[in-house]
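The structures considered in this document are given below.
Nothing in this text is a laboratory measurement; each read-out follows from the coordinates by a stated rule. If you're wondering where the values come from, they're calculated on a predicted model, not measured in any experiment. Cβ atoms are built from the backbone, for glycine too; each structure is taken alone.
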Structure P
Amino acid sequence: MRNILLVIFVLFAAQPLLQAQETPYYFLPVRVVDGDTLPYIKLSPVEVFDFRILKTQRDINRNNKLIRNVKKVYPWAKLAGQKLVEYETVLSHVESDREKRRIMKEIEQQIQDEYGGELRKLTISQGKILIKLIDRETGNTSYNLVEDFRGIFVAFFYQSFARIFGYNLKITYEPEGEDRNIEVIVRMIESGMI
């Protein structure tokens, strides 16, 4: 009798544990593929960056310096791209070459007054990165931009002057080649990761 009472007591005590738990149901969209019903879940896109693993402290420092320099000059390159679009629309409505030259000199003076002091503070490596990023943003080398807006003589003068200080205005941006690390950093900046 005692055993029967013990079994009945255990059954009543364990009854809440034996009841089915209520779980919320989620309805998923499905697709039928070759007769099988498969759940269809949309995932947000994820970008994978292929930064290589750096082994030496020298490589780590060099990479940190590159990140710092790109973060400093990338806003300038974006601004250059925006200003280029703005100035191209202004110049597209001008008929005569004389008027275009006058407007370009005004624009150049305005840029010099507004941004010249800050741009002079850039280091040589930051300036080289800026030249490449301007090519990335505009699709034209800095030399071609100067040549289009100011003429071939001024472009030649600027190129000659830039070569004295180690710059090359004709350099192009190669996101799959030499500038792969810069491209990865820019994409990380655009996605808000750094």
Structure Q
Amino acid sequence: MGNTAPKLILASASPRRREILTEGGIPHKVLPANVDESVFEGLEPRLMVQLLAAAKAAEAAKGCAGLVLGADTVVVLSGTVMGKPGDAEEAFSMLSALSGKTHSVYTGVALLRTSDGKMKTHLEETKVTFRALSADEIRAYIETGEPMDKAGAYGIQGKGGALVEKTEGDFLNVVGLPLAAVDRLIREMQEE
């Protein structure tokens, strides 16, 4: 984005999303959106992340100008959304379920242009396969504290990367934001 580009507002407090944008060379400011996510619970995961991303962008766009980026990421195993674990026992249960299996990470992205209200959306899916994990490995990982604020109880960009056998798709999507898709949406908005 050059000097004439609209300012990008990230409707998220996620340090991982901020880091992805910064490392990708996309200047931005942070304005976290306050959206009641419970309203969207029970929806099909791909629809849920898209609606949440749009709701976050719309909420953060109130009273500011530029391009507003909303995003929401979920970890899904066999149709079940795995949120952030509430405690070590729940983290153990999640990681045990993921062990030796392939799951999907979905991120819904919504980019809202405040000047005319136009919104573009994108859904990214990355498949992640965990290697088979022993109970001791799972407990040792939980003791690092890393799983406790992560959907699915792991951080692929940290120590949790050692649990992963392979990924299919956008790696940064698993971290929390599909940068290539975001960059494309920004360019499309600027060209219109």
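Points worth noting:
- Structures P, Q were shown, and log10 I(q)/I(0) by the Debye sum over Cα atoms at q = 0.08 Å⁻¹ at -0.26 was computed from Q.
- Answer label among P, Q for the case where helix-only ellipticity at 222 nm (-39500 (n - 2.57) for each DSSP H run of 4 or more, over all residues; to 500), calculated from the coordinates, equals -10000: Q
- Looking at distance in nm of label points 7 Å out along Cα→Cβ at positions 7 and 183 over structures P, Q, structure P comes out largest.
- Source structure of the calculated read-out (mean count of other Cβ atoms within 10 Å over residues 111-118, 16.0) within P, Q: Q.
- At a computed 1.00 (FRET efficiency 1/(1 + (r/R0)^6) of positions 47 and 127 (r between Cβ atoms, R0 = 35 Å, to 0.05)), which of P, Q: Q
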